[in-house]
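Below you'll find a set of structures to go through.
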Structure I
Amino acid sequence: MSKMFPFISKTWNPIGGECSHRCVGCWASALAERHKWSKYQGKPRVDEKQINRRFKKGDFVFVQDMTDLFAEDVPREVILRVMEQIAKSPEALFLLLTKNSKRYFDFLCELPDNCVLGVTIESDLINPLNGNAPHRQERMFWMLLTRFIIDLKWEQDGLAAKGYKKPHIFVSIEPILDFNLDEFAYFLIHWLKPGAVAVGYDNYGNGFPEPPLAKTMQLIDRLESMGVKVYRKTLREAQN
């Protein structure tokens with residue numbers, strides 16, 4: 001599968017089944033359908049051939065790039081098995097990425113400290129391109145609440161003094177859709193405070209409502225000026 005982000009060294013898909021989000025323009029579901037991969041059909045389940053894979057120091061692993069590990073129909077026990085396996089490779093880093101950030105809140109006590117908590121937020125505006133995934137403002141709310149609880153837990157439990165690392169927050173703004181510049185930038189910089197952000201336009205000609213390139217560059221400039229690491233992906237003039 002694609003590495004998708006430049007900092008990723010490996011991908012790992014420890015569960016099978018169809019993604020229930022059915023997002024408009026999803027490259028992964030289109031790829032699975034085109035090749036008729038049986039692994040990505042049916043209900044979410046553990047892939048016993050992949051679940052016991054181990055990783056070494058220096059690996060940065062994208063977990064489940066073909067479906068959403070935290071979709072509502074993925075059983076809790078399946079997610080827990082993935083978390084348990086991640087904990088067995090403590091010297092590697094693992095990127096989790098979801099459009100259902102509400103479920104992070106349900107696993108805060110089980111998330112290993114070598115996870116980066118990622119969320120896809122293509123815009124701060126509500127539009128009809130979600131498929132079955134939670135709308136973007138809902139993702140923003142739950143990711144912010146997750147961040148707040150993490151900060152509170154680390155402070156109250158003194159976890160930093162005990163040597164625990166606070167999970168990093170990562171935001172994928174891809175494919176970027178038109179947005180409110182001031183509101184979106186303020187939310188990211190002053191509320192969510194991600195360690196890194198990836199920004200990119202659609203690569204598949206879906207005709208999404210895209211922002212002008214100049215506006216996207218303003219967002220990137222604001223993020224970088226406040227110390228947020230920005231990974232530039234496909235940046236081009238809007239095609240709508």
Structure II
Amino acid sequence: MKARNKLIVALDFPRPEDAVNAAQKLRGHVGVFKVGSELFCASGPSVVRELTSAGDKVFLDLKFNDIPNTVRSAAREAAKLGASMFTVHANGGRKMMEAALEGAHTGAESAGKQRLVILAVTVLTSLGAEDLSAIGFAGSPEETVTRLARLAQEAGVDGVVASPMEISAIRKSCGANFVIVTPGIRPAHNGANPSQAKPDDQARIATPGSAIGAGANYLVVGRPITQAPDPTSAADAIVREMENALESARG
């Protein structure tokens with residue numbers, strides 16, 4: 001797979017027209033567009049339909065965490081929309097994740113579409129060790145993420161969403177074929193040294209090269225691309241970082 005197809009751009013816009021315009025500019029430079037809660041609440045499923053009708057792959061990142069029957073139905077409808085990826089929370093449990101798989105299969109079959117990839121969200125990248133402790137999780141973020149990743153794999157889902165800090169541990173625990181989607185990416189060309197990054201809502205971050213080198217399959221990048229003066233140039237620069245990391249891994 002080409003490096004650009006591994007790059008997911010988060011279309012975190014409050015207006016659907018802004019999201020569609022961004023996608024038009026970035027089409028051919030990135031592989032997937034992420035539709036999250038903000039955009040989906042602003043536009044509903046219409047923006048997903050518009051993007052998929054244009055031939056774009058859509059990562060529908062709504063992070064469902066509900067009773068199994070509700071999540072089964074949600075995954076079924078996401079598959080009917082033509083989304084390529086869909087998220088549920090791993091801490092919803094094995095039965096809920098299994099139900100998501102069932103719904104995805106049913107929806108894709110009924111709509112004549114390819115089954116979407118089900119991803120389990122492990123621990124949000126905004127959470128650090130103190131946050132997890134306050135919530136009631138025992139152990140470090142890495143231990144918690146790895147435990148949830150194993151649970152997701154046992155449930156049969158395709159992969160997980162996890163921060164760059166846990167990629168190596170997940171890869172070691174879950175093997176080479178388990179899909180890892182990684183947010184919390186700050187490009188090196190923006191001077192994004194993770195230890196000196198400008199404070200934002202991401203607590204566990206890394207550069208594209210280090211995340212790919214650690215074994216991530218896909219990277220999710222939002223503001224460093226969508227808020228850049230030239231989004232396509234910003235995306236191209238990240239893809240070059242990814243290509244260099246992939247070449248080093250092969251070599």
Entry that produces -8000 once helix-only ellipticity at 222 nm (-39500 (n - 2.57) for each DSSP H run of 4 or more, over all residues; to 500) is calculated, selected from I, II: I
For the read-out distance in nm of label points 7 Å out along Cα→Cβ at positions 98 and 178, a value of 1.9 was computed from one structure; give its label from I, II. II
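To test your reading of the models, identify which of I, II gives 1.9 for distance in nm of label points 7 Å out along Cα→Cβ at positions 74 and 226 when calculated.
Matching structure: II.
Throughout, read-outs are computed from the coordinates displayed, never taken from laboratory work. Bear in mind the structure is a predicted one, so any value in this text is a computation, not a measurement. Cβ atoms are built from the backbone, for glycine too; each structure is taken alone.
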